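Read through the structures below before going on.
Just so you know, all these numbers are worked out from the coordinates, no wet-lab data involved. Quantities reported herein were computed from a predicted structural model and do not represent experimental measurements. Cβ atoms are built from the backbone, for glycine too; each structure is taken alone.
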Structure I
Amino acid sequence: MTETTELDPTRRYLRPVARLPLPDQPDVVHLAVYEWLPMFEAWATGMALCGYSTRQGPLPEGTVVTCARCLEWQPKCERMLAPGYRPEDDDPDVLRRRAEAAERLHQTHLEVERRLAVEGLAAAAAIERVRNVLDELKAQGATGMQFYTGVLAALDEPKRRTR
């Protein structure tokens, strides 16, 4: 089985390509996009990532790319060719808005966390007041109704302080 039969024709790949043997072109190995062209029913390479024209067809897998400009473009192109890539992932305005939304979400989370901590302290204080009242009522030998009114009074105490 050849390399081209193992590739997914719906995807594009980066492959090393040879330069055109022109006197004004540097003697380097470039990178180019390799894709299936349905109109020709064939795999083909485009221009080098650096913009130079190249020979058609990839060099053997494992050939070392020596063009510095192609290598500079390689990470971005690999990201763009990866499955699931979205163009907005490289849009500075979209990324800025995402970062701002994440910061707002973080601030909201901190505010909710702070409010929960305050409410937790208030609940702990109310539980402590009820425990103290229950202990006092038990020591006094209180009846059921006295327990009930004592607990309600203990729970209502913070409200009376803030009025």
Structure II
Amino acid sequence: MTASVVRPGVGALTPRPAPDGLRMWTVDQPPVSTLYGVPVEAHILLAGADGLDGADLPLIAEVLAGVDGVLLAALRFVHDALRDDPGFFGLTPARAAPPLAAGPTGLPLESPQFTFHDDGWLLRFEGRLPVCDPYGLAVLFEGTRPVGLEDLSEAEMIDPD
């Protein structure tokens, strides 16, 4: 396996085991969110050969540098979606009222994690909304703008070995 590499704005990246045909790199010093009070894990998952070809390193650096702004944009997006379609989250309008009243930063979402791909990236949350069981909720991004949600409840766990 390739040794760790350092990229400007991203820092040290360490290769990790990944499923066949993919390679994964993990940011060694993930950014710390003041909103959550914890580091936000960041992974780059790419198809093909070794190396970081295909990774949008300038975008990754921008996201990591603006971690709380990105998290807040994602939380606002989720909050708006919950207001507009509580059924997507597995809630009735009445059951959606308490998390909506808590505002975007009061949503029952935790453990944010960035995953960057060859063709985009997402921010995954674990949480206490029905849609989050068992693998979480993904906020899909174009650049630094949230554009969609993905229900991961039907996803299959990836075994890197």
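Can you spot which of I, II the value 16.2, 52 was calculated from, given it is Rg and Dmax of the Cα atoms in Å? Source structure for this number: II. Highest-scoring entry among I, II, by relative contact order in percent (Cα under 8 Å, 6 or more apart), is II. The value -7000 for helix-only ellipticity at 222 nm (-39500 (n - 2.57) for each DSSP H run of 4 or more, over all residues; to 500) was derived from one model only; which of I, II is it? Structure II accounts for this read-out. A value of 33, 11, 4 for semi-axes √(5λ) of the Cα gyration tensor in Å, for residues 80-119 alone, calculated from one of I, II, originates in structure I. Here distance in nm of label points 7 Å out along Cα→Cβ at positions 112 and 136 is compared for structures I, II. The highest value is that of I.
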